[in-house]
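Read through the structures below before going on.
Please treat every number below as a calculation from the coordinates, not as lab data. All values reported here derive from a predicted model rather than from experimental measurement. Cβ atoms are built from the backbone, for glycine too; each structure is taken alone.
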Structure 1
Amino acid sequence: MGAKHILVVEDEEVIRETLRFNLVREGYQVSQASNGIEALEKARELRPDLIVLDLMLPELGGLEVCRILRQETTLPVLVLSARDSELDKIVGLRVGADDYMTKPFSLAELTARVMALLRRAQPTAEERGVVEVEEFGDFRFDRGARSVRVGQEALRLSPKEFDLLSFLLANPGRVHSREQLIRRVWGPKFFGERKTVDVHVRWLREKFEPFEALPFRITTVYGVGYRLDRILEQREPAAPDVAVIGRR
């Protein structure tokens, strides 16, 4: 297997070259873009394995680049920004970033996060010890193809949404705390907030909400975490103290 390909999008040449030098030294193939328009063009042409994306870009801002990329691809996006407020981080994650680092940052930490995102971007069924394809009625979850379908409709999930649902499907009936989910899905080197789990669960619910009949539900166990329950047959509606995918 060849070296992983990373697209570095940064308008400041010194930072861009520093990132390129260090990532190449770590064994990655690196391409560069200095503005948002160029970033989209190279992402579509080169199909990199990961994008390191600065938010403050000329011509087209990083948030808009991230939003467009997420509509077109599930490749991991690591955002870099001088904005360090909680709201800025939430907005970055909301538009589709998989991780968020604030400037100034440690090159060692950035490399560790890149490695973690790439490692989780293409997990195999063997690595997870679970079946590659899960099918229940109209629902099909394919870990190998990283695809999700309900009936004839393909759902577009971000890499983290896919990994979170994959882990929950592989461990039904068990309650997982936010800390456990961060450790198993985001990895031990994740430095963000626990709220990241809540945000991603909410996004999953929003994406599955239009579908009436699903073979599972994600239940909020208040004060603890989340549990995925398999539904083998039509049941009565969930009690009001639980949150269920596909319903408010």
Structure 2
Amino acid sequence: MRKIIIAGNWKMYKTQTHALEFLQVFKSKLNETEELKEVVLCVPFTVLSIVSKNLHGGTIRLGAQNIHWEEQGAYTGEISGTMLQDIGVQYVIVGHSERRQYFGETDETVNLRLLAAQKVGLTPILCVGETKQQRDTHQTELVIINQLNVDLSNVDQDNLVIAYEPIWAIGTGETCAPVEANSTIALIRSELANPEVTIQYGGSVKPDNIDELMKQPEIDGVLVGGASLDPVSFARIVNYS
């Protein structure tokens, strides 16, 4: 049975004070989640520790937004899997389009980060997706298959989450039609050795489209950006019907 995972990606937002204010409201709005549904907050490095302490013993999981492939070393500004594990992190986003676009992430380095996460027992959330130009020129299938072929080399698919995030829909307010998202996620699943991998949709997910997205048979959850910053909006997404 595939697990439903609803994850929020705070990106570069929220101080420790803001994080605590969020948690106070968010936890009060949550319905009791089913056993097969998991909620994950992927927060900035500076608030990982305080969020971890405030989630201790609860059902919400803690995620980070990046990981280096080495356990330690002279890599200024990076963070290792051991460091993340040490403060209670359980999930980590790998290969987000913003990392690829702004910081030179390649499929080869994405693969190294995936392997590093799994080495210390973290569950990576691998992001894949196409640009607007690639979509308009009917290259979506080719682009995603090529990403998966490199990203997943030697990766254990029993400890993996994949997020299909069409780049043209991230932060634009333009959401991939649920049926189209479902079709692309079905394509991703067909390329996997393990069909039970949880595959999320990400890209302008909001309270007003979550119900329709989650009705699609191939969609196993969502990776939420902007709407995860507001505790009421994100709780509504988690409490989808």
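In table form, for the structure just shown:
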item	result
Among 1, 2, which structure scores highest (criterion: distance in nm of label points 7 Å out along Cα→Cβ at positions 68 and 164)	2
Cα Rg over 2.2 N^0.38 Å, for residues 44-139 alone - highest-scoring structure of 1, 2	1
Origin of the value 12, where relative contact order in percent (Cα under 8 Å, 6 or more apart) was derived from one of 1, 2	1
Of the structures 1, 2, the one that 16.8 was derived from, the read-out being mean count of other Cβ atoms within 10 Å over residues 108-115	1
Volume of the Cα convex hull per residue in Å³ derived as 132 - corresponding label from 1, 2	1
